[in-house]
Structure P
Amino acid sequence: MSRIGRKPVVIPAGVDVKIDGNTVTVKGPKGELTRTFHPDMLIKQEGAEIIVERPSEDKLHRSLHGLTRTLVHNMVEGVTNGFSKSLDVEGVGYRVQKKGNELVMNLGFSHTVVVPEPAGITFDVPNQNKIIVNGIDKQAVGQVAAQIREKRPPEPYKGKGIRYTGEHIIRKEGKAGKGKK
């Protein structure tokens, strides 16, 4: 039995859950999320809990069990607290600023890189070397953060670029100089 799949998802106060077959709609203080799950998974609400069950012990059903429960839990967590990813910008002259609902980045290119805010995602720029991506959909927050990091990934020699906060970059040694005779 899946250890994660058999745990019930607790619905906090102020969150409204509607289950229509395999489509789950979660509405909370931060917004509303809707997702359709695999038709074989059995999703039901009992009181203030959502329970996910599998119809059989097939390999597919076993793998979908924990996944479905985790996705439902992330929906409930997203509409109550939201999710955020933090990025650091390192490098001489590398700067970030927010203009309206766009992220404007100077990343050592001859031009500025502009990233507009997608629907449901907000950017925070507490200082010129930090970006915080916020939203209620965990997958969307991670995807937007990865797309921003992709604009200038950290390089291994000097460590310049955009990295996740706390990410460790394996550094390489530079080219060895030739000795003079």
Structure Q
Amino acid sequence: MDYKALIREVPDFPKPGILFYDITTLLKDPHAFRNILDDLTRRYRGKQISKIVGIESRGFILGSPLAYQLGAGFVPVRKPGKLPADSFEVKYNLEYGSNSLAIHRDAIAIGERVLIVDDLLATGGTAAATVRLVRQLGGEIVGLAFLVELAALKGRDKLNGCEIHSMITYS
């Protein structure tokens, strides 16, 4: 299936000079959405993944059903102030500024096998921050899975030592 054909390209969003790849047009296609989840499930089945960590917010869209398919728990990584219990927080840089992410301190047990899921790998700041959070809790990272990767932004360079899988790559 040609997933790229289902992604809307929006110029100058969220600011001039940025070409935004809008995955909502792909997600609304039930056949494409099912195929994406089936492909990810096949790739990670049998890897003894105990937790899927989804990055706010579009990582929740793919991560939750994938966790269900793999029989794993789902852990949200959120913006600061969104988690109700004791959490770790890490600051990071992204394409248009900086931000922070947080995870509950009891979300992952030492040695649990974790797959990190998000919609987009761009500069790698968000993913690298999530890797730091998971490692801080003692999780073993099986890999990172992305729907889209913007290869020209070299986000992979910030994720050394991690297995990375991108379903769609733009140069």
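Just so you know, all these numbers are worked out from the coordinates, no wet-lab data involved. From a predicted model like this one, the values you see are computed outputs, not experimental measurements. Cβ atoms are built from the backbone, for glycine too; each structure is taken alone.
Compare FRET efficiency 1/(1 + (r/R0)^6) of positions 47 and 87 (r between Cβ atoms, R0 = 41 Å, to 0.05) across structures P, Q and report the one with the greatest value. Don't skip to the answer; put the middle values down first.
Details: P: 0.55; Q: 0.95.
Biggest value here belongs to Q.
To test your reading of the models, identify which of P, Q gives 42, 22, 12 for semi-axes √(5λ) of the Cα gyration tensor in Å when calculated.
Source structure for this number: P.
Suppose mean count of other Cβ atoms within 10 Å over residues 143-150 works out to 22.5; of P, Q, which structure was it derived from? Let's see the in-between values first.
Working: P: 16.9; Q: 22.5.
The value was obtained from structure Q.
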